[in-house]
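Pasting the structures in now, so scroll down.
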Structure 1
């Protein structure tokens, strides 16, 4: 290779390396954070207890099934149907956001976003409204974070706290009813600001995917969700989904976002180690007594809501305020919730140049909602 060719290759290689680090920035941050805590907590058998196998198995299965549906054009076909059905941008936005909102109640917020963000993109792309993608993605993200708060299985932190404190189901729903209703009104009101401009498909309608494949994929999707409910042992569900896709759609297994799975693993190590560092534990014990609601919300902004739930639960018996805190605390910074990191990653893949605008809009809406819902949380605390 001559010097000119070598000179051309080096910038291209640097660009690819930079793009790789940029695309996986959250993963590298998580790995660095986990690695730092490992200096304070030497490796031992306790590390194995950090990892939530059910969550990881459910996440892998959902990612794989969604990838299979993408390959067969399901989301493109469904997007065309939604545009034809709802007819204007406001209705389309409401449909996408509330599909995500109520979907997160039954399949967990992370899974709802993995499922419905691609649908949002294809709907807007099919009617030539990609400029609305930032707003729609932000609102879908908010909807997933807040819609999942009502049910014990709506997000990972709810599952954990519901089990850790053995909260009666009726009391759980009662605690979360007021914040859930307030979130519903906020989201509906914000979406109503979208102008009801007509939308029409700008691309020819896509053919429906083969019915038998769609049925099989949805059965596999149900199996994935059942892992969260504990109705399927994770290893059986994982084996069934992986084996089925290996036979009928092996490409789906190659398109799973393994970086996201590694990000979850790194966060598990980070939060697990933090809880075992005595200085951190002592400081948190003193601080959380001041206000589980405020401390829990603030903690989410720094270490995310799932690690906050695991960490703070060991230092307070006030599960009602902590439960509200780690749900509304998923709003705010992009790292406050892994669901928000999923949305950011999906947006960056779709529109890298618009990431700055997305983050500005994300911050405006998230912190505005967070301020209102903290007030609702204090009101809720007077009841429980």
Structure 2
């Protein structure tokens, strides 16, 4: 009887201890190292926060092949947004465009093709002929279009890239890094969601010829909605992939893989790692008031402030309850206050680590108040 009772007590105590250790350990398990993939360079980044979750040779200058067309398309999207061109434009196909080697959408020299068709042909079919035709329509020549590409690349912060053509055909002065191509991919998704949807199109038919999108992940993972493949003998097999699961969007860049299957496998491995071990959360929305700031000597006293942009955090999975957001406002702010003026910050910590800091800006401009407001606030400030 005593043996049975002691055995029960010991077993119960061990189970209790094991349960406590298991629960505590599950919350504090270190995140494993990201997978090592067979590629010249790669990168995994959270779209909303810009947090890098995995990288290798991310700043090494590499041949981009048709990843170039992500920037080519971005330049065309900007021209569309500025009203300089239209999707309905009829683009005359030059002999140069028609003769461009490599992947094609099979446009015909001397004929006019709607600009929208050329864009889809460049994005889905990776048509080099379409890329050159678009470049000539936008800038007059492909070389001038390349200058536009470099201008936008610099504006976006693509510090280690240079472009001499719209297609990605090999040239010693044509190169990009995994980090830089992730930058323009993010800009495309953020600025042009209506055009980005074309990157998820699985097949496109032009001139009676159906071609499939070369991004295998569009068939393998429903969360994947882009972006672009690339391949030349020198560049190897490249793929920029982006996927969204719930509120989290990740983008992977794989450059210089050994084969078409290898680049897809590497990309999916990186994406699955990110979604498995990390989570992203939107804590505050830009345009919504976070708190009110006391304004002195203005035509209003209580000014609502909002984040300059949405406040997202990317953290290890299971750590959400450990976040500590804080609103830090400037004191003694005097009118006038201009739109966009920084009046404080939203600061988010995970334990001792700061994981987000976003400026707070006014939801309206504030003019100087009348003489009575000036006198009243001058007196009150004496006692602050």
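Values quoted throughout were computed directly from the atomic coordinates according to the rules given, and no laboratory measurement underlies them. This structure is a prediction, so every number in the text was calculated from the model and none was measured. Cβ atoms are built from the backbone, for glycine too; each structure is taken alone.
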If distance in nm of label points 7 Å out along Cα→Cβ at positions 121 and 185 is computed to be 2.6, which of 1, 2 is the source? 2
Can you say which of 1, 2 returns 0.25 when FRET efficiency 1/(1 + (r/R0)^6) of positions 145 and 361 (r between Cβ atoms, R0 = 30 Å, to 0.05) is computed? 2
Given a computed value of 16.5 for mean count of other Cβ atoms within 10 Å over residues 81-88, which structure among 1, 2 does it belong to? 1
Relative contact order in percent (Cα under 8 Å, 6 or more apart) from the coordinates reads 15; which among 1, 2: 2
When percent of Cα pairs over 16 Å apart, for residues 241-312 alone is computed for each of 1, 2, the largest belongs to: 2
If helix-only ellipticity at 222 nm (-39500 (n - 2.57) for each DSSP H run of 4 or more, over all residues; to 500) computes to -11000, which of 1, 2 did it come from? 2
Output the label of whichever structure in 1, 2 has the greatest value of FRET efficiency 1/(1 + (r/R0)^6) of positions 113 and 329 (r between Cβ atoms, R0 = 41 Å, to 0.05). 1
Looking just at Cα Rg over 2.2 N^0.38 Å, for residues 193-352 alone, which of the labels 1, 2 belongs to the structure with the highest value? 2
To which of 1, 2 does the computed value 45, 37, 16 (semi-axes √(5λ) of the Cα gyration tensor in Å) belong? 2
